[in-house]
Structure P
Amino acid sequence: MNAAASLASGLTLGVAIVGAACDCRSGEIPNWLTLPPLLVAPLAYGLAIGPEHAARSLAAACLNAAIPYLLFRRGGMGGGDVKIFGAIGAVTGLDPFLGLEIQLSALCIAMLFALGALAWRGQLLRTLTSALAQLPRVLRRRSDRPQFPDDLSAPIRMGVPIVIATGIHVGPPLLLAWGRI
């Protein structure tokens, strides 16, 4: 792992850790954490490596924030989650798909957390049965659909799943790079 990739991995992990701490404490991921990487990473890549890497960083940020933004528009994710995924994409711009790997892993970890919480409360079977009963509703026209039951939705803070996924993806290469110093 070269020095630029090591620095990017360390910054990605740092942003994820601070984001998780803020999310656990207040339920929000602040702008002061997410906006600087979104702005500085493409600029730094452009100045240090070249304009094509700045464009790759911007593209990775947009690509990484696209699906979370759609979820945000539907009420399925918070705005801070969208921004932190975008920031992770911008910082990991040397490997544009690393941000997407982190995002997919974080969503899978969040799903496992949600299923575990439902099982802990003894509501897993009832919730899964209720969710399966809602499948035919998808086939109806939007105007004919009944309201989605509130017991099938609950907020999940994404900070901890994001830091776990980031640690899984950037931690081992970062540790190996530190071992060579």
Structure Q
Amino acid sequence: MSRALDPALAAALASGLIQPFFLAQLTFKSQTDYVWPGTGNLVWNSQTYIGVGSLAKIGVIQEGTDVQAYGTTVTLSGIDPVLLGECMNDIQPGAPAKLWFGCLSQGVIVGAPYLLFSGTMDLPTVSVGVDTISITLALETRMLDLSRATNRRYTSADQRLKYPTDIGFSWVEQLNDLALRWGS
């Protein structure tokens, strides 16, 4: 599969004189946070990404040729114990999450960062240490939805839940009890 890598970013990667970085867009109940693991603010695509320094960690991002849902993780550490309950209540499974990879050259973003991952947040895991609390957010791709049951039925009532004026399934229930004779 070909990649839409920005030519300026490809040239910077080939030169080797760059500072790689990641960007994360994480959607919570209260707001969408834009963060990056550097210091200070970084502006890209009309959004200001807040530097969280070493308080964030991104898990392994992989892909393959088989039809499989590959996920990753984002770990946020340095959580204040007083705010842990509020943080956990703000996490919304199914909310969008995106990760980008880019390069800096003398503090300036080179080209357009490459979208590494686009999916949704899943249930978090909390790790309590001696000095710090960490929350690991599992990120899943939409491919995971293919392995879930849809819980939809081929009935008129189920069809009208989504399309109230559709009568395409209005005869389905009657077909269950109908004895049809084929041929002579």
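Table for the structure above
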item: Computed 0.50 for FRET efficiency 1/(1 + (r/R0)^6) of positions 47 and 159 (r between Cβ atoms, R0 = 41 Å, to 0.05) - originating structure among P, Q; result: Q
item: Which entry (P, Q) yields the derived value 18.5 for mean projected area of the Cα convex hull in nm²; result: Q
item: With relative contact order in percent (Cα under 8 Å, 6 or more apart) derived as 20, matching label from P, Q; result: Q
item: Structure (P, Q) behind the derived value -4000 of helix-only ellipticity at 222 nm (-39500 (n - 2.57) for each DSSP H run of 4 or more, over all residues; to 500); result: Q
item: Of the structures P, Q, the one that 3.9 was derived from, the read-out being distance in nm of label points 7 Å out along Cα→Cβ at positions 7 and 31; result: Q
item: Ranking P, Q by distance in nm of label points 7 Å out along Cα→Cβ at positions 55 and 135, the structure that comes out highest; result: P
item: Origin of the value 1.6, where distance in nm of label points 7 Å out along Cα→Cβ at positions 15 and 95 was derived from one of P, Q; result: P
item: Given 3.4 for distance in nm of label points 7 Å out along Cα→Cβ at positions 63 and 119, calculated: source structure among P, Q; result: P
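The numbers here are math on the coordinates, done by the rules we state, and not lab data. Quantities reported herein were computed from a predicted structural model and do not represent experimental measurements. Cβ atoms are built from the backbone, for glycine too; each structure is taken alone.
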